[in-house]
1. Can you spot which of 1, 2 the value 54, 44, 37 was calculated from, given it is Cα extents along the principal axes in Å?
2. Compute FRET efficiency 1/(1 + (r/R0)^6) of positions 47 and 191 (r between Cβ atoms, R0 = 41 Å, to 0.05) for each of 1, 2 and report the one that scores greatest.
3. Could you figure out which one of 1, 2 the value -13000 for helix-only ellipticity at 222 nm (-39500 (n - 2.57) for each DSSP H run of 4 or more, over all residues; to 500) was computed from?
4. If mean count of other Cβ atoms within 10 Å over residues 143-150 is calculated from each of 1, 2, which structure is the one that comes out at 19.6?
5. Once distance in nm of label points 7 Å out along Cα→Cβ at positions 15 and 239 is calculated for every structure in 1, 2, which label goes with the largest value?
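Nothing in this text is a laboratory measurement; each read-out follows from the coordinates by a stated rule. As the structure is a computational prediction, the values presented were derived from the model and not from experiment. Cβ atoms are built from the backbone, for glycine too; each structure is taken alone.
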Structure 1
Amino acid sequence: MKPKVCILRADGINCDEETFYAFEKFGGAPEYVHINQLRSKIKRLKNYQILAIPGGFAYGDDVVSGKILATELVSFLKDQIQDFTSRKNLVVGICNGFQVLTRTGLLPFNRLGEMDATLEQNESGRFECRFIKIKIEDSCAIFLKPYVGQIIDISVNHGEGKFFALPKDLSKIEKENLVACRYVDEDGKPTQHYPQNPNGALNAIAGVTDPTGRILGLMPHPEKIIELTQHPNWRRGNVKALGGFLFEGMVKFAQQT
């Protein structure tokens, strides 16, 4: 049975079609769902097994990236989200979606309405749009277990991607194995150096999971490297693993639960 995937839509989200394609390619049953359909209860989260918040610029990233959509989710859909996550369903936020999840409090500690981390402006002071490398860490992210240790060539497209948390929270994130992936150099080592670390993220953090291992956020865009030919150097034959790992892992896990 194909797990149903809610591809959340709102003004300014622009990676929804790529996310739809990725989930469909790896065996999911994605469906576009506008935020207003959930607010009006025309559609309900409880009818899905996976919630995906795609990248883009929700509501133009007015005020600050992801703030308005996060406020909308916490203010109007709190009960639906709490019910959805309590049923052990899966949630993923990519780039702008990651920013949203941190501002809702779902990441990193699954405390809805309490913000414990953020994505700050890139240290470079500009929008970063290119391919970098990340390494999948051995974290609580259940559906990423088959891919631990893999180094992925992946796209970044963001202006506010620097993962930041206070020292006590950053320490807790590390101790509880919530770091799902990190930016790495050519030797596969976590790095703070630009341009391999495109934004200056603390501890080279590219993505985190919550303590349940079912909620994930990451700044890079796996949906933009689903096919080999999407990589600018694909003809050279040295492309690392593709971004399908995320969607394949989520769909397979959802099918087993």
Structure 2
Amino acid sequence: MEYINGEGFSISHTVTKAPKDDDFELHIHESYELLCVVRGCVSYIVEGHKYKLSEGALMLMRSSETHKLVVEKSTEYERYVLNFSPSLVSKIGLSRELLSPFKEREIGEKNLYLAEEFKYLPPAVYFERAFSDKKSLSENDVIISLLSSLLCEIKRAFDNKEEFTTRKRSVSEKIISYINDNLKNDITIEKIANSLHISKTQVSREFKGAVGTSVYDYVLTKRLILFNKRLGKEKNIQKLSQECGFHDYSSFYRLYKKRFGISPTSSIKNKSN
């Protein structure tokens, strides 16, 4: 495994000889993520939408999108992953418009870009150059070169993509939509079932099959990320936790510390530094 780390970003190059589905959990980042598959037989689930990944394909996820890798066949899986703070784009002098492929779309839509959608070079080449450049350039110069080239290519491909085709949403996508629309309210499987006119058993089964986790765990994850995104703007931790759907502060505190390894108070101090 190779890494390039700097302030506001990290780049990794990883090869897994015999990947297993259990090795990859549903997760979500505060940062934006680009994942480039060099080789492997894998799919990616983003907010219940499953994408089949071909070699050279690029996946992009913003901070509000849950995602999970699915191993279709246990063959060698090689990938590059770039995580970066959206504020980094302005900090290094790039236009915020380059972030439109991340922000100006529905969650779980337009996440996949095939190698042939790139006009000049396939995405893997940009990552290969980054790891080659790190031998002679600083981490800051590497990320400027990589982001400026890659984000311009992604923006061009995003603009050239056809508009969303009208398709019937799956049950799991309807459940996800309900959850995201009601994240700050009380959410129960019974309320979801009543809203969609299906049984509670079907809610649990459909969601687990599509997303790879329970409704309960998904809701907690999304609420914790929402809390972290708003932390700093609102200094009253208890009030903010309630606004993000946590009505028992002691339970919220334990969940937060288990998830992030530090207390909410410590997170505020870190954001202030």
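1. Label of the source structure: 2.
2. On the way: 1: 0.45; 2: 1.00.
When FRET efficiency 1/(1 + (r/R0)^6) of positions 47 and 191 (r between Cβ atoms, R0 = 41 Å, to 0.05) is computed for each of 1, 2, structure 2 gives the biggest number.
3. So the calculation was done on 2.
4. Considering all the candidates, the number was obtained from 2.
5. Comparing 1, 2 by distance in nm of label points 7 Å out along Cα→Cβ at positions 15 and 239, the maximum is at 2.
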